[in-house]
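Visitor: Below, each structure is written out as structure tokens.
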Structure 1
Amino acid sequence: MAVTPVPSMTDTPSFPALSDRADGSYNTKAYAFGTHMADTFNGEFVAVAQSAQQNATEANVKAAAAELAALNAAASLQAAVSASGVSAWVSGQTYQLNTCAISQLNFQTYRRRVAGAGTTDPANDSTNWAMLAGQGSFIPQVNASAAFDLSRGNYFKRTVSGNETWSFTNCPQDGFSWTVEVTHVAGVLTLPTSVKSPANKAYEFTPGKTHLLMFVTSNRGVRIRMVPASNFDN
């Protein structure tokens, strides 16, 4: 996302002084000043304001993307340290607080929130288990359709060649983030109504470019926040 240069502004003619009445130049100078303000200044000033607003919006998007990337990196590091030597989850087995186990539904690693036993796989039990990011879940997976099964991981690749509407299902837990790498060939991409972007801004993708859409939810996809990073060269 490039920074928009600030447009230049034309110098404003000097406003006439009362002493200009003596030599008869007051009206001419006043007319030049008024004409400039009406015909030139207003338009140039609006252009400068629009440039500032656009740069501020782009800066906000970049900041949000950087924050999300930092959170994902921190989670991946924590998972790599915590998940070494983790065994498969066993139904009915008692697990102590902070013990890790591997789900047999999506093969992701989960940490026990409270001590106890249960018969529900950690992937479907966000009350007692919290998923750790980074256990191979960022290996890009090509999504063959517009329907994304989030239990498969959290880094997807999708080529958009025509109009399509996406859906997200099987979110593993309340706090979850994922990224979709989009190659846009043609068509209009429609996201679910649960997805909200910064300031509800609509983003247009340049055909032939690659784009990253980063999503995060705190309630299993009921509400999803999305940060786009668009128009990367292939």
Structure 2
Amino acid sequence: MVNRFDSSVAHAIDSLVGKWPDIDRGMEFIVGNDLIQGAVAASVFWWLWFRTGTEATVRRAREHLICTLLASVVAIIAGRTLALSLPFRVRPRWEPSLAYIIPSEPDPNVFVNWSSFPSDHAILFAALATGFCFISMRVGILVFLYYLLVGASPLMFLGYHYPTDIIAGSAIGLLIGCATNLRAVRQRLSAPAFKWQRASESSFFAALFLATFQIASTFVSLRAAALVLTRYIARAL
């Protein structure tokens, strides 16, 4: 059963679906556009990395960025693990009791077999925003507000997530972002990265680019590869 809070919000949102087709199409475009979604966070990462300051300030900022990058990986793993481990939760668009109006789209059944709780998008972007807050509180808050506007809102509008999926995911992401940026953890995790940079700056930045590319694409390619590998292993066993 859907709780009263989620049900009330879902019905309120669904009352807007189908009234303005351009808005429906706009929401679908936003959700599927990597430039609007993860690329903004990836760009903020690089901006903060090359931002000037004292040697100590730059070093500390880059320590936080390295740990925030690791937090994003932990966030995706945590999101998928929780979604697979917790009781399956049907997404709003397929919940019979809601009779949700599904906007017209090429594949209306996408994610039908994926549990909605918690939102891995919320975990990812909350972890990133929290990490950015350790460098600049203003930047971190702006990134999180941006995510709520162009990430969470369209997902709820299209019936992919309930509000509590977003709230729980954001809380988990915040905890991951904080845990990986604690001083003792930050210094220990970032030390090998700086050692790698000193030894081979070209390979270090190539790897850093690939990692931020995954953020820009919200780890879609990596998750797809993991899914194929999992199915292959399952068949082999």
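Visitor: Quick check: 13 is what I get for relative contact order in percent (Cα under 8 Å, 6 or more apart), calculated from one of 1, 2. Which structure matches? Before the final figure, lay out each step's value.
Guide: Numbers: 1: 13; 2: 29.
The read-out comes from structure 1.
Visitor: Given a value of 89 for volume of the Cα convex hull per residue in Å³, for residues 66-121 alone, calculated from one of 1, 2, which structure does it belong to?
Guide: On the way: 1: 89; 2: 97.
Structure of origin is 1.
Visitor: With helix-only ellipticity at 222 nm (-39500 (n - 2.57) for each DSSP H run of 4 or more, over all residues; to 500) coming out at -22500, pick the structure among 1, 2 it was computed from.
Guide: Details: 1: -8000; 2: -22500.
Only structure 2 yields this read-out.
Visitor: For mean count of other Cβ atoms within 10 Å over residues 10-17, the calculated result is 12.0, so let me know which of 1, 2 that is. All intermediate terms of the calculation are to be shown ahead of the outcome.
Guide: Working: 1: 12.0; 2: 15.4.
So the calculation was done on 1.
FYI, it's all coordinate maths here, none of it is from the lab. What you see is a predicted model; the values in this text were computed from it and never measured. Cβ atoms are built from the backbone, for glycine too; each structure is taken alone.
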